[in-house]
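What follows is a set of structures to go through.
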Structure P
Amino acid sequence: MAQEKRDLSERLLDYGARLIKLVESLPNTLVGRRVADQLLRSGTSAGANYEEACGAESKSDFVHKLQIALKEMREATYWIRLLVKSGKISAARMSGLLDESNQLCAILAKSVATAKGKAKGTSDG
């Protein structure tokens, strides 16, 4: 399990680094700046919240922080999709990042479901 956490942690860190590069490449227009800000906040927050979950003080705290990480990852995925849909960035350029976004969402969603199942039997949740 510790290896799985480290792998997910590293994937989220790599994802955040990719987002930083993407955001820096967006046009310096009103739309570019607004979307860049939202994407950077949500996408990097997913990893930060996952790291907080790994150090949670209770099972319920762990589940809560995982849920926040998932929420932020879903938001980041939305902003990437919006960039593609609006024609600001090509679908071909974003396919790898969007695929990673979707995979990370799926992993986090499964982690939340698993943690909630395990949390039901604890006294701190």
Structure Q
Amino acid sequence: MSKFLSEEWAAEVTNTLNSHEGFKNAIGTGDLGIQFEVHDGPDGDVSYYLSAGDGDAVMALGALEGADVTVKQSYDTAAAVSKGELNTQTAFMSGELKVAGNLAKLMMNQNAVAQWSAAVSELDVEY
């Protein structure tokens, strides 16, 4: 079991995405960089990112230079989305999640984002 938003969690997500055929097929040869900013967490604010391209993904803590989009949300929102209790579109529409950057590119990769959620749904995570 890994703690949400920890280095171990990021490594588990990376391994899971890279072994999930649905995600690998959805991202294909495209590329997508998403920077996440989470505030009000139990350990303070956390930045992490997903960088995917040529069928491989990396999830890591820190900042991604040249991210396509930036997602800002509270820890509670991030945890609810991660647990599958809150849909990302619902969070966006209700203002719980703020997105900036190349929204068209994010929408073009919506299937990869959906496959990401499916891939990590079985991970054992401590919140």
Structure R
Amino acid sequence: MITISLHSPVPLHDQLVEALRGKIADGSIAVGDELPPVRQLAADLGINLNTVARAYRELTDAGLLASVRGRGTVVISDTEKPAGVSAEDRKRIESAIAAALANAKIAGMSQRTIESMLERQIKRLWKFGT
């Protein structure tokens, strides 16, 4: 189930893209799975269908999804195109990690606890050492 927050300062499009990327990364949406039609997902989430269409397009451009005649939008890969990670993506990811670590430190979590959490998440997402 995909959830987004209408009250979040993060744009709906960005929330949807990150939610779908996360589900593809953790395997809960697998290669070959069909995604809901744009209209259905928009109605389910209570958002504009153009927001869903734009998110699907972005993930298609990244090489994760494809439109298949007679099937709709299908997950075709669990990794982005082999062009590599862009500098913008690296900066976005590093910024997100830095924010999460700062929040953990402020909450009083120990370095060892954070390392353990990171290790657990890495193992969850990279199950086969890829």
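Tabulated values for the structure
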quantity: Label whose coordinates, when relative contact order in percent (Cα under 8 Å, 6 or more apart) is calculated, return 25 (choices P, Q, R); calculated: P
quantity: With distance in nm of label points 7 Å out along Cα→Cβ at positions 14 and 30 derived as 2.3, matching label from P, Q, R; calculated: Q
quantity: Of the structures P, Q, R, the one that 3.3 was derived from, the read-out being distance in nm of label points 7 Å out along Cα→Cβ at positions 86 and 110; calculated: P
quantity: Source structure (of P, Q, R) for distance in nm of label points 7 Å out along Cα→Cβ at positions 54 and 70, computed value 2.8; calculated: Q
quantity: Structure from which 6.8 was derived, mean projected area of the Cα convex hull in nm², options P, Q, R; calculated: Q
quantity: With helix-only ellipticity at 222 nm (-39500 (n - 2.57) for each DSSP H run of 4 or more, over all residues; to 500) derived as -30000, matching label from P, Q, R; calculated: P
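Each reported figure results from applying straightforward, stated rules to the coordinates on display, with no laboratory input. Here the structure is a predicted model, which is why all the values come from computation and not from measurement. Cβ atoms are built from the backbone, for glycine too; each structure is taken alone.
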